[in-house]
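Student: Below: a set of structures, written as structure tokens.
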Structure P
Amino acid sequence: MTSIPTGDFSQVVTPTRVHRSLYTDPDLFELEMTRIWGQAWIFIGHESQVPNTGDYFTTNINHNIPVVMVRDKSGTVQVLHNRCGHKGAKVVEARSGNARGAFRCSYHGWSYRHDGSLLKVPNEAGYEGTGFDSSNPCYSMQPLAQVESYRGFVFATLSPDAPDLKTWMGGARDCFDNLCDRAPEGEVEVAGGVLRYEHQCNWKFILENLNDTMHPMVVHESIVKAAESYLDSLPEDAVEQRKEAEIIPPFGASYEKFEASGITGFPFGHHYDGGKTSIHADYSVDPDYHSAMVAAYGEERTREIYSFNTHNVLFYPSLTIKCAVQNIRVIRPISVDRFIVETWSFRLKGAPDSMLQRTLLYSRLINSAMGMVGPDDLEVYRRAQEGLASPSNEWVEFHRQYGKDEQRVDRTVGGGTSDLDMRTQYQAWQAYMEGTIFNEVKNA
């Protein structure tokens, strides 16, 4: 691609379009890993994945930096660089487990406490008189620059300059509150396994698609028609079959219905569609669940919790959540044309098991590699990735409803079929890449 002047990315991002190199250039991808994934708050995991002392969960914070989330003996959840302070070997290889007593490197046996501090060096007498100082933090499994948890959801950042997590979330934090408040006990926990789904395309495609409401009635047309035909064939008393099939038709809703849902954008690239209504708004309420909610919150507060109804919520760049069906999708880039999506399901504490079963059913139908909706999206992502290799047009546009967005104190709102979500993301993309993303917060 054409060389970009230091600190100026206006050549590749404008208010209504981006250059195709954002999806195809491997050098630009590496810059994104440093300037976006190395600066933003990145979702690591949920506290319920490490309930006991020594429990751990490993992942990458970007495409190649391994980290481990672990609960230490004080009960604090740590996020550490998964790297031995001796020769640099990756210390924890398993995805999850329990490090009883300590972490131990499999190369030379250096061991570490659960807070990352160096515990023991084998045959340490050999270091006497060499100037080696075992108390120097450089020999520890070092913590990330900042680690915070919000209602059990653990984020970390490689940047010491990032604002605190709540500030970074901004008004989109309401969606985390709504997800957790839908539990009669006010808490959620990871339940079941993970659906891991590899996409052979650029990581930004899925984020753009989340609140793109101009595609569902086209991309998902065939599965929606099949589901509607199946529903028409069922007798009225086929309750279980209807419960499953009825998840699909909302994905083929009209332009008018999607327009009415609205899109809300926030600083740092976050956004959601819906709020007062979404494609999940007409889901029936389990009577046992409703009784538990009313017992916990009262009728008025329960209705208030139900009424905040979003579809997809993006915490840019790594996490999407669905409050109404209690699942999340985690984005993990691998290369310029490859990334992984992990779908995790949550149990609403205090809710009947039927609610978890609904969540698991939704995840299998929509987000699985063998599901009925996700593969439709993957196919168009693949076509876009291949098509963007063509230089016939250097730009990808997002003019829809440009100039009609309404600026409010802490957010931007627009019609549900607007490209507002794209504009929100790429304003943040440019600011991250130019290193100005946190300037407004610093100067406040």
Structure Q
Amino acid sequence: MFLSVFEMFKVGIGPSSSHTMGPMVAAGRFLETLRSSPFHPRGLRASLHGSLAFTGAGHATDRAVILGLAGFLPETYDAARAEAALAAIRATGQVAPPGLPPLAFDLSRDLVFDYGPALPGHANGMVLRATDAQGDVLLEETYYSIGGGFVLTAAELDASRADRARAPADVPWPFETAEAMLAMARASGLTIAQMKRQNELRYRSAADLDRGLARIWQVMSACIDRGMAATGILPGGLKVRRRAHGIHQALLAERGRNLTAPHTINDWMSLYAMAVNEENAAGGQVVTAPTNGAAGVVPAVIRYWLDHVPGASAARVGDFLLTAAAIGGLVKHNASISGAECGCQAEVGSAAAMAAAGLAAVLGGSPEQVENAAEIALEHHLGMTCDPVRGLVQVPCIERNGLGAIKAVSAASLAMRGDGQHLVSLDVCIETMRQTGRDMHEKYKETSLGGLAVNVPNC
């Protein structure tokens, strides 16, 4: 198992990695298949299933699929071009993807929200079809958006589940569990970030790796800044006000008048996270960390460390991200980072574990302390449901990222007060999260059929 830092941290668009980015990526993959096929399609159809159907409208899944079939991709997304393309599709009833002829796509007929049982592979399923001039299906593919913007076909998903016993990845340090990771660190004398770096260098140059890490942090940091500057009402109909700007101004004013209480540092951490998730809710550019719904936690903790912790250095942000990615990879490989599969424990919980590990690493923690930090953070998110009101990534998601950042910093601090020895291992905690997600009722897993989603008036 090898998951690159650039798979855990992907530049994309809001509001959801599973429900916006994933479907757009799936549509792009389907176009690639069509371009290399012997068929001459004349039309396209799409059906959304499971969680993609139940919360798809709130997560702009329909919009993402339409734009994906028109050739748009998350990393190169241009909002102005997208609006123009949508207007043209509505007017003509066609999409015009590069490398293919114009294809019929009637928004009222060819995009279906199927509220029946979910597809068998995953809660986030979608089926894409290419048709001939008579409407007969020429090519059909089922895709699953499995969290964090990762997309697999039905065949790929089956193969990944059947291949758990495959040979270790062709990297210097092929750890698939936290126990193996710590054993390799002890044997080599390397930090988790150093091992992760060597694994990354198996596939790219040091210069490319460092440029990529710098790009990730640049996008994260810019997202915080945009979120703190923006005002107004978030889209979607809940009339949720952006709060980050007002909080930022109040914190700056208090600091200038020496009115700051010690606990106010929590407000700074929440501010940074909420700024990111308000941008995400508005459909802005974010970095999956490991998902869009949890995108605020890791950047908030990095910004907290850089701006508020003596001795912090931007030169070590790469080590933070590499360590966080190593932990996120363990969670994804052995459990899930998908809210539709395991609830918000898999999203904000995983993000808090990643952030806690990264912070412990740059504070000088041993690999054992880093693992302990991740475990503490994840353990205290176990059982957290995913119940977004009206399917929007706003309530409770925005504030939840702020509290996730606070928990991450607290977990790292507690771990640094110890020597790394602790009762519950990270591996046990990850497995517990997987089991808890399996047992959790579907209405609490990103369907908006339970919890806050049905108890808060949403109109």
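None of the figures in this text is laboratory data; all of them are computed from the coordinates on show. This is a predicted model, so every value here is computed, not measured. Cβ atoms are built from the backbone, for glycine too; each structure is taken alone.
Student: Suppose mean count of other Cβ atoms within 10 Å over residues 220-227 works out to 21.5; of P, Q, which structure was it derived from?
Tutor: Working: P: 16.5; Q: 21.5.
It traces back to Q.
Student: To test your reading of the models, identify which of P, Q gives 4.2 for distance in nm of label points 7 Å out along Cα→Cβ at positions 28 and 428 when calculated. Walk me through the numbers before you get to the answer.
Tutor: Details: P: 1.9; Q: 4.2.
Of the structures listed, the value fits Q.
Student: Another question, then. Thinking only about distance in nm of label points 7 Å out along Cα→Cβ at positions 140 and 236, which of P, Q has the largest value? Walk me through the numbers on the way to the answer.
Tutor: Numbers: P: 6.8; Q: 3.3.
Once distance in nm of label points 7 Å out along Cα→Cβ at positions 140 and 236 is worked out for each structure, P has the highest.
Student: Given structures P, Q, which gives the highest value for distance in nm of label points 7 Å out along Cα→Cβ at positions 124 and 420? Before the final figure, lay out the partial values.
Tutor: Numbers: P: 5.9; Q: 3.4.
Across P, Q, distance in nm of label points 7 Å out along Cα→Cβ at positions 124 and 420 peaks for P.
Student: Work out which structure the value -15500 belongs to, where helix-only ellipticity at 222 nm (-39500 (n - 2.57) for each DSSP H run of 4 or more, over all residues; to 500) was derived from one of P, Q. List each step's numbers first, then the result.
Tutor: Details: P: -8500; Q: -15500.
Working through the options, I get structure Q.
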